[in-house]
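> In what follows, structures are represented as structure tokens.
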Structure I
Amino acid sequence: MQSRATTDTACPRYRRVLLKMSGEALEGNAAFGIDHETVNYVASQVKGVREMGVEVAVAIGGGNIWRGEQAASLGGIDRAGGGYMGMLATVLNALGLKGALVPLQV
């Protein structure tokens with residue numbers, strides 16, 4: 001017997017969900033940064049969930065752009081500075097995902 005979550009899309013199991021993504025998830029097939037095909041795919045999936053009436057919150061990382069701990073271990077950048085740079089990488093990923101969601105009117 002299949003669960004209701006996979007068989008009944010008219011009545012979702014949850015009203016709200018949190019999508020937690022690592023920055024690496026946005027790399028897709030790219031070696032670094034943001035793969036636009038992957039970002040567009042994620043945006044289309046979020047749109048599909050929203051169309052079911054589910055509220056979606058997204059938490060996203062920035063490891064595809066910057067790794068503060070690695071930079072700190074190499075020297076020249078203190079741990080706090082590396083962390084701040086990582087936060088900026090997170091903002092870049094958030095803006096990339098937002099850019100893919102807006103045209104879909106999500």
Structure II
Amino acid sequence: MIVVRFRVKCQPDRTDEMTAAMKDVVSAARKLPGVIHFDIARDINDTNTLIATEVFQDRAAMEKEETIAEVATVVKLMEAGALAESPEWTVFDVASSESPTM
């Protein structure tokens with residue numbers, strides 16, 4: 001299993017634009033085979049910061065998600081100056097996991 005944490009701090013006047021683009025990524029990515037979870041949220045202490053938590057069955061599923069048009073739109077926004085600082089991207093290769101019953 002692959003877990004990705006992706007964090008972007010947006011320029012205040014570009015946050016809504018980035019949020020809309022990332023919403024489109026969520027909708028498209030959740031439909032792909034091998035995508036277990038795909039969530040994007042705002043940092044509760046900084047509304048200009050968005051954090052994606054992505055869980056993939058394997059690296060191939062992650063690589064497939066990276067090729068969709070919606071991701072390309074987000075990349076174009078980042079390249080066009082929508083971010084206030086460099087993005088953070090961390091990939092975790094998880095050997096095992098557990099999900100406690102609630």
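> Compare relative contact order in percent (Cα under 8 Å, 6 or more apart) across structures I, II and report the one with the greatest value. Walk me through the numbers on the way to the answer.
Values: I: 30; II: 45.
Once relative contact order in percent (Cα under 8 Å, 6 or more apart) is worked out for each structure, II has the highest.
> Work out the source of 3.1 here, i.e. which of I, II gives that when distance in nm of label points 7 Å out along Cα→Cβ at positions 27 and 51 is computed.
Numbers: I: 3.1; II: 2.6.
Traced to structure I.
> If distance in nm of label points 7 Å out along Cα→Cβ at positions 11 and 43 is calculated from each of I, II, which structure is the one that comes out at 3.4?
Working: I: 3.4; II: 1.8.
The structure behind it is I.
> Quick one: mean projected area of the Cα convex hull in nm² came out at 7.1 when computed from one of I, II, so which one is it?
Derived from II, not from the others.
> Work out which structure the value -15000 belongs to, where helix-only ellipticity at 222 nm (-39500 (n - 2.57) for each DSSP H run of 4 or more, over all residues; to 500) was derived from one of I, II. Before the final figure, lay out each step's value.
Working: I: -15000; II: -10000.
Attributed to the structure labelled I.
Read-outs throughout are calculated quantities, based only on the coordinates presented, and are distinct from any laboratory measurement. None of the values given here were measured: they were computed from a predicted structure. Cβ atoms are built from the backbone, for glycine too; each structure is taken alone.
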